[in-house]
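In structure tokens below, several structures.
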Structure I
Amino acid sequence: MQEEKEKPVEEFKKIKDDVSELKKKLGSLNKEKEDWFNKKSEIGSAIKEKINAVKELKSKRNELTNKVKDLKKQRDVLNKKISSNITILKDKKEEFKGEKKTVISPTRIKSEIEKLEFKIETEPMNRDKEQGIMKKIKELKKQLTEAEEAMKKGGDLRVVSGETDELKKKANKIHRQLQENADESQKIHEEILTKSKEIDELKEKEEEAYKKFSELKKEFNSLNDELKDKSKKLGDQRKAKEKAAKEQQKKEQEQIEKTFEEKAKEVQEKISKKKKLTTEDLLILQRMK
């Protein structure tokens, strides 16, 4: 009989202890779960920042790539013109190889012509001598024309040569700019690859954190369901215990009332028979009144 009374009490205490333990576990589990969720969120934010950084880097790289393309076009145009000028210079130099030995300064030729013309005008001479000088003047004038043409060609060559030198300077400058932009573009490209690798690594960590969070959430929900079940049982047992206590109290009260009624009858009989009343009888009589 005593064992039957103690059994519900022990069961109630066990469930109560289980509920307390489950609450502790849930609190700890919830903290761990939220920590993993926060970690996942932090990693997600870091991924977004790196993705935005990669977008900016790609934009810069594309700008540099377009600059490189434009500079290459400019360089190609200059190199084409330089190549054309070099061909012209080579061809002209070949033409002048035989002429350089016979080319006389136009100024010297003009001076010689003037001297001869002055001689004709100022010195008396016979016809043959005058004709000889006139022939010499004619030859010199021919040489003057050739010399002037040669000088003009030489001047043209100097112009082409000077233009070619300027074009080379421009081409070299553009090449340096092109190389600088290409190097910068390559650095940015390598930075993009590095950040892309970091993003992939972070995504793996984010997936791992989310997986851990999901596992803990599942475990949390399972324990929470168990807690609800235990709490319901605890509540049911508490209600049953309260109900049993009330019933017991009611029974005890009924027993007290029954005992009192019996005692009251005994007192009534004593009074009717004029028997001596005890202190207990007097108390019962007082309560009856």
Structure II
Amino acid sequence: MQLLTFPLALPGSAPNARLTVYLQDTPAGLMVQTRPLVLVCPGGGYSMVSPRESELLAMPFLTMGCHAAVLTYSVAPARWPAALTELAHSVALVRAKAGEWGVDPARLFVLGCSAGGHLAACLGVFWHQPWLAQAVGAADCQVLRPTGLILCYPVITSGEHRNIGSLEALLGDAPDPALWRMLSLETQVTAQTPPSFVWHTFDDACVPAENALLWATACKAANVNCELHLYRHGAHGLSRCNRQTAGADGFGLEPACESWLPLAQTWLESFA
């Protein structure tokens, strides 16, 4: 396996912004010569990058036969659109290196948790915008388009069911009202939005489950395929839901929700 790290020094980037890539070895003679890649955007309310949703969450995708990557994106006091330009740049970088790294460029997925889910969904709805391509120096917007999105208990809306802390960390205490509305992502879904796999818990008290429901409803209206799983119980920020990502106090241990990973694997394999 190769472990590669790329510092990200785009306008507005924090000093520690970086992309870490985990590439499986692919010896000559194997049936599989190219693999999907899952790029993980951890949560953290746009104020930190959660270690429970970083490498620990990327590792299971290696066992599924994928390459993986983790984006340590810029958070407060960095502001919009620093994190999005870092994600777009990272997707373009993976596609540019696909031949060298054994990545199938047609199977490049972005996974996001909580605020990282908002970031992933931002790329899903804004990838075709000329201003984003210009910001990362991409000649063709198409290189920025994820094949699909995996959204884990995502922040989606800036409306009634918003997570105010994430949005204020992203935009500041006195954000432009038009930008605030624009980043209510359920209003930005179009037929150009990639398909998505979404899961949430019914009793999430931090980011209400309505965020996932609003996204899925918008996808249905735009005829964009969306697979949604809503679990009965579970706190916010479950990551893998097992002992590998649970806190020392047991937080995040929710066996009934562990099935999201094999369900996501089945969804990923549908793109073969």
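The numbers here are math on the coordinates, done by the rules we state, and not lab data. As the structure is a computational prediction, the values presented were derived from the model and not from experiment. Cβ atoms are built from the backbone, for glycine too; each structure is taken alone.
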**Study point:** Structure from which 228 was derived, volume of the Cα convex hull per residue in Å³, options I, II
**Key:** I
Exercise for review: Have a look at I, II and say which one yields 0.75 for FRET efficiency 1/(1 + (r/R0)^6) of positions 79 and 183 (r between Cβ atoms, R0 = 25 Å, to 0.05), as calculated.
Suggested key: I
Point to revise | Which of I, II yields 4.2 [distance in nm of label points 7 Å out along Cα→Cβ at positions 47 and 191, calculated] | key: II
Check your understanding: If we compute mean count of other Cβ atoms within 10 Å over residues 63-70 for structures I, II, which one ends up with the highest value?
Key -> II
**Study point:** Origin of the derived value 7.2 (distance in nm of label points 7 Å out along Cα→Cβ at positions 39 and 263; candidates I, II)
**Key:** I
Practice item. Assign the value 16, calculated as relative contact order in percent (Cα under 8 Å, 6 or more apart), to the correct structure from I, II. Key: II
**Study point:** Label whose coordinates, when helix-only ellipticity at 222 nm (-39500 (n - 2.57) for each DSSP H run of 4 or more, over all residues; to 500) is calculated, return -35000 (choices I, II)
**Key:** I
